[in-house]
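**Student:** Below, each structure is written out as structure tokens.
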Structure I
Amino acid sequence: MQATASFSKLFLSRLMHQYPTTLDRDGVSGKRVATRLAELSKIGLTDEDGSYRMSFSDEERAAKELVKVWMKEAGLSIYEDGAGNVFGSLQGKDQEQSILSGSHLDSVPNGGHFDGPLGVLAALEVAQAWQETGYIPQTNFEVVIFTDEEGARFNGGLTGSRAMAGEIDMATQVKLVDYQGKPFEQVLKEHSLTLKGFSGSKRSLDKVKAYVEVHIEQGKQLEERNLSTGVVTGIAGPSWLTITFKGKAGHAGNTPMIGRKDPLVAAGEFTFRLKDIPGQVSSSGVATVGKLEVSPNGVNVIPGEVKLTADLRDIDEQWKQQIVEQVKYLIKEIEDKHGIEVDVQETLNVTPVKLPGKMQEIVAEATEQATGKKAFHLPSGAGHDAMVLGRHVPTAMLFTNSKDGVSHNPKEWSSLEHCVETIHALKKTLESIDQKDRSELI
């Protein structure tokens, strides 16, 4: 407990160090944002000073309950749906529609303290600034905390936003089992949720005027340009290929090199050559092998089978499919070359989302006003709740500068100056959207 308090104190001190208080204007308080980030960092703090708030866990729940306290301080009305999504609502003059802004509070194992919480606290800070300055929005404004964005528990993700959007197939969802072997229904029950409530969390999105999300960049483009804030153009949709290379196991000493059918050699060539494919299609495509299983995995045994997963992404669906096709062509070439059998299964295929040009224009203008610098546009290679909402309502994203591009790691960091500049850009974005009709945002 003492170590947790000590870390939080140091975390807050680092955030406040050299923070330019001139950014404290129009009701926005950098110290309030920093203090809340520090308080959240206590919940699920790891031995490596990272964050571990698994979805549907006591830690995620504690973080939500803490933010609910702050929502009440900002004068928001709070409700929670059957998926565990939390909404803090500020009543507008026209209550027919709502503008949503927020993110998530769950984390990957030993993750950072900005991925997700910054987006929630940024939206909350706008609501609190409006309260303090007497601004009453035309449209209802809702600060949202989505459940299970990261997907670490069930190897999925975006669960809360997909439930709200009605995108979840319940027949598939109930078959999910977590890392402890617990079925999805049992996990819900342990946290006072039910399958009926979960399936009933679908919301009528034609009543949502827009969704805007702040998130750390998780890359280096803003840092390289000395910018605090970026305008997101689109969100890449991943395709995951589970590829199994089947060769012939044998003794490492007694099997001659000539004639071997070593699936690890084939998998190694595939991994090495994979990196060249995305650049042949587009400048925004990426490809990664992040998981590999070797069987039988013995020091003196030629493997009999190697299974790996290739993560392929682009912000354009046509470009992504071209990358997938070229990868499959490479697999066939390697299969023939090494005389082994290769099985390919597509386990995930998420359609990329291009964010509306009108929404990008609003964010760009707001960013230039808030930062005094020309807006920079960039794609998001990672998935976000905005990707789900972007399929249904006018959606925008603002990125905040990530130090060294580090994310999903205890060293994840964004300076308070950069965070608050992004919050000012968010505030101006939301105020601009508030004055427009939904039809003007598409």
Structure II
Amino acid sequence: MNELDSELVKQQLKNNSYKFVEEDKSADIILVNTCSVRDLSEQKVLSRLGYFKLLKDMKPQLIIGIIGCMAERKKEILIAYPQIDLLVGPNRLYEISTLLKNIIGISKRTKQVSLFNIDRKDSSLELLERMDLERLQDIENRKQAYVRITRGCNKFCSYCVIPKTRGFEIHRNKDAILYEIKALVEAGVVEITLLGQTVNHYPEFHALLKDIHDRFPKLERLRFMTNYPRDISDDILDVMRNSSRICKYLHIPAQSGSNKILKLMNRGYTREHYLALIRKARSKMPDISIVGDMIVGFPGETQEDFEQSLSLIEEVQYQNLYIFKYSPRPDTVSFRKMIEDVSSKEKQIRHFKMLSLQQQISLKHLKNQLGKIVVILVEKALNAKLYMSARLIGRTEGNDVVIFQGSRDLIGKIVNIRIEYITSYILGGSFVSEFKNDHSYEDHKKTSQD
């Protein structure tokens, strides 16, 4: 989500004649887009403020802005830093250009602050929608794009700050979503990822997926993330199975394998429900890639609870798993009402054990790809633009990273790669052939395995 926000802010500034530089020492304005999901992310920003003060001491007219979730959540702290000129929350990003104009050229600056948790009646919804569509003015030479379909979240997990920083869940109008996708596809985008904190909670989400897939045959790949387990319906899985260009890939955070901890987290489902969902998805799509999230060291997590999480990982066999140590966030239920009774050392031990287990599972998955021909979208070259032949990188439908040697002309195209070696995290191989769009993508994948 933050990546898309950064992209939209950048386009807003380009539309207002701002130019971007490579180094912060050359900049007249530095904007830091922030995340508040974990304390470590915020601590990194706070530590960076000392460096920004040094830059500003050398260049007094330098403008420093903190934008995004941390600006919303830590406004009382950040507003006290003299080096910060601008604070803008995630629901007010469309105001950045105007706020910068209020600062530039003023000898005695007034700190510009725009923070607000958006609700359904707020007129700024229209302006946020306009910002989403602004980037359509400059989308040439792009092959991948994010499209936001919801903002905010209503789930109120006991550890999560998102409802406080991004506001309640709001769904974009379907016509606006289709308009944006149409423009992106016509500009040459071949892969779109639909975004939302709980993307599959969009009303009639299965119908939206099918409409996008059927309406835009030139869109080679359609992804969506992140999913909330309780809201994945049979209808969604059936549309995925029956739609050749929807990636057979699900990011479904479990967060814990213990029913006790899931209840304390207010996740709204049980271990049994989660595992039944995984089994159902694999029964419909045997080749589906499952990716998840886990939190270790949540308040009240005993060794037995942790072992239940490990056993769930063993049963699910995630292709990839994002593992986090519990980070207490102010203004959350777990912070206010639960005792943090798992020590930092124990969190570290559990994190290491879980990571080691998942590494074994991921390596097994990668080894199973050796000798196979996989279909990838080539994303970029890894080396400088000195020669036409380059080390290229791309991703499979299941989001495996693949590298190979090939012509730069292949960037943005879907190709067949024979997998010849693996490392801890990636697949490596050689170019076989380019995908010719003369039959369905699903047929092409089946042919490439023969």
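**Student:** Comparing I, II, where is FRET efficiency 1/(1 + (r/R0)^6) of positions 81 and 265 (r between Cβ atoms, R0 = 41 Å, to 0.05) highest?
**Tutor:** Structure II comes out on top.
**Student:** With relative contact order in percent (Cα under 8 Å, 6 or more apart) computed per structure, which member of I, II shows the largest figure?
**Tutor:** If we compare relative contact order in percent (Cα under 8 Å, 6 or more apart) over I, II, the biggest value is for I.
**Student:** Oh, and also: For mean count of other Cβ atoms within 10 Å over residues 225-232, find whichever of I, II sits highest and give me its label.
**Tutor:** I
**Student:** The value 0.85 for FRET efficiency 1/(1 + (r/R0)^6) of positions 297 and 409 (r between Cβ atoms, R0 = 35 Å, to 0.05) was derived from one model only; which of I, II is it?
**Tutor:** Value 0.85 for FRET efficiency 1/(1 + (r/R0)^6) of positions 297 and 409 (r between Cβ atoms, R0 = 35 Å, to 0.05) corresponds to I out of I, II.
**Student:** Could you tell me which structure in I, II was used to calculate distance in nm of label points 7 Å out along Cα→Cβ at positions 153 and 185 as 1.7?
**Tutor:** It traces back to I.
**Student:** Additional query: With percent of Cα pairs over 34 Å apart coming out at 40, pick the structure among I, II it was computed from.
**Tutor:** II
**Student:** Suppose Rg and Dmax of the Cα atoms in Å, for residues 57-112 alone works out to 11.1, 32; of I, II, which structure was it derived from?
**Tutor:** Clearly, the read-out refers to II.
We did not get these values from a lab; they are worked out from the coordinates using the rules stated. Bear in mind that the values here come from a model prediction, so they are computed numbers and not experimental data. Cβ atoms are built from the backbone, for glycine too; each structure is taken alone.
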